[in-house]
Structure P
Amino acid sequence: MPKLIVGLGNPGKEYADTRHNAGFRLVELFHASHDQNFGGWSKKFEAKISEGRLLRYKVILLLPQTFMNESGRAVGAAADFWKTAAKDTIIVYDDLDLPLGTVRVREQGSAGGHKGVDSMLKRLGTQKIARVRLGIGTERAARVPAEDYVLEKFSPAEKEILKDVLSRGGAALEMMLTEGTAAAMNKFN
C-alpha cells in the first residue's frame, strides 16, 4: 500500500512565502532532500504530485492546487486512485494555535479550525490521519484576524526560526515512515 504525504498550502507565487504555506514548503524540502528517490513534479488530480520509493514504501508526495479550503478534492482523488488507506496518509500543515518554532506529530485528531485539514478529513471520512503540525503562532496572531495573519509572509527573523522548524519537521516525517508515528511523537513532541 503506498504512503501518501500531503503538504497543505495555496498555489501561486503570491502565496509561496506565506505562513499558510508551511506545509507546502516542508514537503517540497522533503522532496529536494530525497530527490534521488523521487521523480519530478507532475500535475494530476488538481495537485502537484511526485512519486518515488523510500525504504520499502512507494511514496506519493502531493501538493493540492485547489486552494486550502478545497484540499480534500485533490487528496480524495489521489487516495481513490492509489487506493491509499487513511492509516497510510500523513498531512503536513501550519498550525496557528502552536507557537512559531514548534513541531507536533499526532496520530489523529480534529481539524482544530484549519479549513484545509477539515476539507481533507471530511473527504476521507475519518480523523484517523497522522499529521505533522508546524507552529506559526506569534504575539501578532492575537491582534490580527486569522484569515489575514496566515496569508502574511514570514518576517526575516521568523524565516530563521522557520528553517529550523522545517528541518525538524522533515526529520519527524522521515521517522514516521521509518519507525512509525508513535516513535516520532516521542522524539519531537
Structure Q
Amino acid sequence: MAEDAIALITKDHREMERLFEQLQSRKGDRADMVQQFSSMLLAHSRAEEEHVYPAIAQAAPAEKGEVHHGKEEHEQAERILRRLQAAEVDSDEFESTLTELVEAVGHHVEEEEGKILPALRNAVGSDRLEELGQAFKRGRQQELEKQGAGASSGAAADATREELYEKAKAQDVPGRSKMNKQELAEAVEDET
C-alpha cells in the first residue's frame, strides 16, 4: 500500500524538526545542514502548493482561507531561510535567524497538522489520499532534482535519515554515523 499525502507530509515535518535539532545543537557542518533543510523545505512547499493544497481547496472549500494562509507561511519561511543562508554560521545573526525560522516553521506545522490535513482526511477517501501522496512524492522529487539535491533512487529520497542509516548499518557502510541524509542515500545506493 502506498503512503498517503498526509503520511508523507508529516514524515517531512518530522525530518525538518530533526534537522532543526541538529542545527541547534551546534554539532556537525551547520552550513551543510542549512543546505539540506533548504532543499527539503523548498521541495516540500512546492509539492504541497502544486498538488495537495489545490485538492484541499476543492474538496474542503471552507479551508480555502487556511490553504492561502499556508502558502503565505511557506513564503515567510523561505524569506527567513534566505537570511539564514546569508548569515555566518558562528554569528549571533545566524542564531537569532535560526530561532525565528524554527518558530515560523513550527507554527506552520502545528496549523497544518491541526487544521489543514485533518480537513483533507475528512473530505476525501483513502484512495484519493494515496493519489495525492504519489503526486506529492513526484513533485517533491522533481523539485529536489531541479535543485541538484535529489537522490537518484526514489526509495532513498523518500526514506528518512534514520531509515537510510539503518540500511547503511545493515550494509556495513563505513563512516555512516557521520553522514548526512544525502550521503547516506548515495552510500546505500552504491552498495545495492
The value 17.8 for mean count of other Cβ atoms within 10 Å over residues 53-60, derived from one of P, Q, belongs to structure Q
With mean projected area of the Cα convex hull in nm², for residues 37-84 alone computed for every candidate in P, Q, 3.3 is reproduced by structure P
Matching 0.25 (FRET efficiency 1/(1 + (r/R0)^6) of positions 69 and 173 (r between Cβ atoms, R0 = 35 Å, to 0.05), computed) against labels P, Q points to structure Q
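Looking at relative contact order in percent (Cα under 8 Å, 6 or more apart), point out which structure of P, Q has the largest value.
Values: P: 25; Q: 30.
When relative contact order in percent (Cα under 8 Å, 6 or more apart) is computed for each of P, Q, structure Q gives the biggest number.
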Working back from 1.7 (distance in nm of label points 7 Å out along Cα→Cβ at positions 29 and 141, computed), options P, Q, answer is structure P
Highest-scoring structure on Kirkwood radius over Cα pairs in Å (candidates P, Q) is Q
Calculated from one of P, Q, helix-only ellipticity at 222 nm (-39500 (n - 2.57) for each DSSP H run of 4 or more, over all residues; to 500) reads -11000, and the structure in question is P
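Of the structures P, Q, report the one carrying the highest value of FRET efficiency 1/(1 + (r/R0)^6) of positions 117 and 181 (r between Cβ atoms, R0 = 25 Å, to 0.05).
Numbers: P: 0.95; Q: 0.60.
Sorting by FRET efficiency 1/(1 + (r/R0)^6) of positions 117 and 181 (r between Cβ atoms, R0 = 25 Å, to 0.05) in descending order puts P first.
Every read-out reported here was derived from the displayed coordinates using simple, explicitly stated rules and does not represent laboratory data. Since the structure is predicted, the reported quantities are computational estimates derived from the model, not experimental observations. Cβ atoms are built from the backbone, for glycine too; each structure is taken alone.
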